[in-house]
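Nothing in this text is a laboratory measurement; each read-out follows from the coordinates by a stated rule. Remember, predicted model here, so these are calculated numbers, not experimental data. Cβ atoms are built from the backbone, for glycine too; each structure is taken alone.
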Structure 1
Amino acid sequence: MIEIPRFGARKETDQTWTIFDWRTGEVTERSGLILAGLNANAVLGLIQILEQIEDAPKRCH
């Protein structure tokens, strides 16, 4: 089964990068951080982390 990524990145006109949610098209926000205005070096690592968080088993406490 092919997993469809939840998050993507787009290059903005000011040459920074924004991470967005493929499902909603909205800029991704996690823990109060809006993931926009990023440099290219940070984007791929952040997307990998976000995908791992999304795929992690959810537990009720």
Structure 2
Amino acid sequence: MNLIPSFEALDFRTSSYSDRSNCVAVADTPGGAVVRDSKHPERGHLPFPGPEWVALLRTARS
């Protein structure tokens, strides 16, 4: 079962930690999250399963 919707269907938002030179966009998925470079979305995206996404956010916020 594929838990990541098609790339076109993802609803990306810019991270609140982004600035003009470092832009990261995030989209929630049923199984976690997907991250991409908002300046170069054509370069693809990086999926994170739920537990790994939670661990990444926890580490980044600490």
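Here mean count of other Cβ atoms within 10 Å over residues 27-34 was calculated and came to 17.0; which of the structures 1, 2 was it taken from? Label of the source structure: 2. Source structure of the calculated read-out (helix-only ellipticity at 222 nm (-39500 (n - 2.57) for each DSSP H run of 4 or more, over all residues; to 500), -6000) within 1, 2: 2. Computing Rg and Dmax of the Cα atoms in Å across structures 1, 2 gives 12.5, 43 for structure 1. As an exercise: relative contact order in percent (Cα under 8 Å, 6 or more apart), calculated from one structure in 1, 2, equals 23. Which structure is it? Value 23 for relative contact order in percent (Cα under 8 Å, 6 or more apart) corresponds to 2 out of 1, 2.
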